[in-house]
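Only the coordinates and a few stated rules stand behind these numbers; no lab work does. Everything quoted here is computed from the prediction, not taken from an experiment. Cβ atoms are built from the backbone, for glycine too; each structure is taken alone.
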Structure P
Amino acid sequence: MPEFVPMPKLGFDMAEGRLVRKVVQEGQPIKKGEILAEVETDKATVEVEAYTTGTVVAWLVDENQFVPIGTNMVVIAAPGEQVDVDSIKSQIPKSQNPKAELQTSNIQRPTSNVQLQTSNLLKISPIARRMSDELKIDPRLITGTGPEGRITKKDVEAFTKSGGAAKAASAPSPVATAVAVTAEDRIVPLTKLRQAIARRMVESKTSIPHFYVTTEVDMGAVIDLRKQLNGLVSEAEKISVNDFVLKAAALTLRDYPYLNASFNGNSVIQRGHVNMGIAVAVNGGLLTVVVKDCDVKSVKIIATEAKAMAARARDGKVKPEDVEGSTFTVSNLGMFEVDSFTAIINPPEAAILAVGAAKEVAVVKDGSLTTGWRMKATVSADHRMTDGAEAAQFMQAFKKKLEEPLRLLI
């Protein structure tokens with residue numbers, strides 16, 4: 001039997017996705033686990049892997065076409081298998097016309113005399129955008145070779161090898177001019193990711209009764225233990241403070257199942273797995289990657305998985321499993337020197353933990369003034385499923401685990 005690969009579902013509210021690029025063309029062989037296509041969802045550009053080894057015999061969706069989740073995109077035949085491609089294509093609903101144009105109906109049109117020309121919008125992949133920013137290259141100088149002139153990673157590399165980056169850097173700076181105070185407003189259409197964030201955050205704040213509990217954690221023992229552990233591993237395996245936070249929160253959730261849950265009308269679904277979502281800043285918004293079964297993994301494994309998924313998210317190359325199934329989320333802004341903040345719950349989860357920076361500050365210990373490492377953390381919780389006392393007890397237990405971090409290694 002031929003294998004059909006559908007548009008993946010990434011997130012409980014995802015309705016459709018767009019086929020960005022066919023990595024393997026019709027008639028070409030592919031092995032299980034190899035990249036088959038790139039699709040764009042509300043969250044990111046995702047690489048879709050082949051489920052089986054065989055030959056790509058038919059694409060049922062064209063590049064740049066939006067289709068509902070679950071829609072079959074491609075047919076893979078087993079080695080030597082004969083497939084009636086015409087029969088399969090004849091069964092495709094008319095609504096799944098492969099010649100569909102790139103949708104722009106979700107872009108609000110301006111009502112003033114400012115004209116928005118969508119054809120002038122820069123088309124660039126997330127990884128190409130990141131590379132051009134790091135190399136300080138104006139991407140408008142690069143010729144895109146991707147679909148509809150989209151600038152890809154290869155285009156940035158080719159531009160750099162050709163000496164374009166050096167020429168751009170050595171070009172004389174324009175003479176400073178006075179800032180125009182009568183510049184016209186710009187209307188910038190929201191990206192799919194920004195639209196999803198806007199929709200979900202409004203839904204969360206208007207439908208979920210949030211409440212907040214903050215505590216301060218003595219992080220001295222974690223700082224010392226992290227230093228010892230990182231002296232024993234390679235650079236790629238180094239552990240961050242956030243990895244300890246993830247492990248401590250995951251273990252604590254075992255004893256507080258109402259915070260590892262989802263609201264379901266007249267009932268609460270207490271999740272059997274503790275899958276920790278990690279908020280990662282990406283170009284144009286936030287993306288949540290997920291460390292599955294975080295409570296039963298070592299801090300070292302958590303660090304390795306989190307680092308790899310965060311890198312893929314920033315490069316625009318997340319895998320479907322990277323962003324599926326979170327039951328609780330941690331948002332850490334400590335790297336930006338933020339002391340404390342409150343986060344908005346990520347539906348359908350019951351809570352989210354907001355973590356600030358671990359800082360060396362003046363503290364009073366045993367009646368004497370000294371210095372110590374302190375970190376503030378705030379849990380935002382859904383009052384339909386839990387209450388202040390339980391959330392406070394959760395934070396107490398979480399704090400105790402971080403202040404006795406050797407327990408996280410047992």
Structure Q
Amino acid sequence: MQSIRNAWKIEDIRKKFIFMCFILLLYRLGNAVPVPYVNTTELTSFFQSMRNTVLGLYNVMSGSAFSQATIFAMSIQPYINASIIIQLLAIAIPALERLQKEGGEEGKQKMERITRYSTLAIALIQGYGYYLLLSNGYTDAYGTQHELLTQGGAWTAVVIVATFTAGSCLLMWMGEQITEFGLGNGISMILFVSIISRFPNELISMVQNVIYGTAAWWSQLLLLIGALLLVVLIVIVTDSERRIPVQYAKRVVGRKMYGGQSTHLPLKLNMSGVMPIIFAQSIASLPATVASFVPAWREGWLVKAFDTNTVVYMAVYFLLIVFFSYFYSTVQFNPIEVSNNLKKNGGFIPGFRPGKPTSEHLQKVLSKITLFGAVYLGIIALAPLIVGAIMPSQAGISFGGTSIIIVVGVALETVRQVEAQMLMCHYKGFLE
């Protein structure tokens with residue numbers, strides 16, 4: 001808060017902050033504008049039964065806009081999916097890899113254009129899928145059929161799909177405007193606002209549970225204390241890193257001597273961020289999501305086995321988090337490439353010869369760090385599920401592990417960028 005107050009005194013940062021708040025206000029207003037031809041009352045009731053599925057995860061990430069079918073219902077999920085797909089393709093396709101690493105500013109712009117076009121295509125596909133979901137309606141536990149659209153037809157399909165697609169593309173543009181003219185990463189800020197917009201309703205629900213006697217006051221207090229402890233743990237791990245010492249050999253070029261200094265190679269303890277949780281949650285919830293669309297399967301063994309309160313779901317969820325943690329750490333950090341770069345620049349790790357021994361040492365350290373990060377992510381992700389199993393009244397609480405990691409990570413990154421801009425402005429009050 002002290003950094004924010006000091007940053008507000010600088011005119012340039014203040015203008016960026018006001019611009020960012022204006023864009024985010026437009027985003028929240030768009031979240032309240034429903035798409036035509038949708039029965040929002042029935043849709044909200046439908047999503048109450050879909051809380052533990054992939055659709056429930058999408059609803060949390062969109063700030064409840066997904067369950068209300070607003071113009072920003074799909075939020076920035078198409079852009080995030082497109083970015084992940086392009087990053088993975090850049091590893092598999094040599095042309096994209098060269099464009100990303102050696103293309104410079106022009107290559108960066110081409111990659112951004114490819115990501116935008118991919119976002120448009122994914123938004124069209126997801127928008128059409130959402131329309132199919134709405135057009136099929138749903139059958140409740142009593143066998144009653146509920147319609148989610150007020151009218152059918154080709155025109156209704158065109159309007160709904162076009163509105164969802166345009167909303168996602170507009171949101172992508174708004175995020176880019178925040179990145180360029182505001183503070184922080186625009187896409188991250190939109191996701192940040194989407195998640196924290198649900199917090200007030202959750203707190204009001206907790207107070208109502210205490211007033212109406214459905215939950216004890218001490219249980220709600222323990223829940224808040226647990227959430228604060230999770231925040232502390234996330235902040236500590238986010239700022240933690242394993243520093244591998246690196247020594248650069250001295251070399252003489254002409255009459256000057258270069259090198260000889262000691263530095264370190266920092267490796268984040270949680271290198272993969274929140275992505276393993278998001279992918280693991282999507283896959284672990286897939287059986288329940290598929291079964292929810294088939295009325296005959298809703299009370300079957302598949303749904304019961306993969307309910308979020310069961311041991312089977314938690315075990316599969318944890319193993320998937322470990323798998324995706326190792327997958328993402330392998331994608332982001334290549335020990336052989338780092339070892340070769342150190343060798344080219346005359347650097348070496350004390351006690352290890354350049355080349356293969358260095359890469360093997362880096363791989364060993366990376367495996368240990370990834371295991372720690374995977375266990376940490378597993379604890380963060382499973383803590384809300386365990387609380388939900390012990391306290392059924394809090395099973396659907398939204399500030400779970402995924403939400404808290406995203407919120408804390410975006411907040412820390414934004415503060416770092418604000419502090420960096422303050423240093424560029426030579427603000428002495430902050431340095432003191």
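At-a-glance table
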item: Read-out helix-only ellipticity at 222 nm (-39500 (n - 2.57) for each DSSP H run of 4 or more, over all residues; to 500), computed value -22500, structure in P, Q; result: Q
item: Mean projected area of the Cα convex hull in nm² - structure with the largest value, from P, Q; result: P
item: Among P, Q, structure where distance in nm of label points 7 Å out along Cα→Cβ at positions 123 and 155 as derived comes to 2.5; result: Q
item: Given 1.21 for Rg/Rh (Cα atoms, Kirkwood Rh), for residues 75-138 alone, calculated: source structure among P, Q; result: P
item: Structure (P, Q) behind the derived value 50, 35, 31 of Cα extents along the principal axes in Å, for residues 195-346 alone; result: P
item: With FRET efficiency 1/(1 + (r/R0)^6) of positions 227 and 387 (r between Cβ atoms, R0 = 41 Å, to 0.05) derived as 0.60, matching label from P, Q; result: P
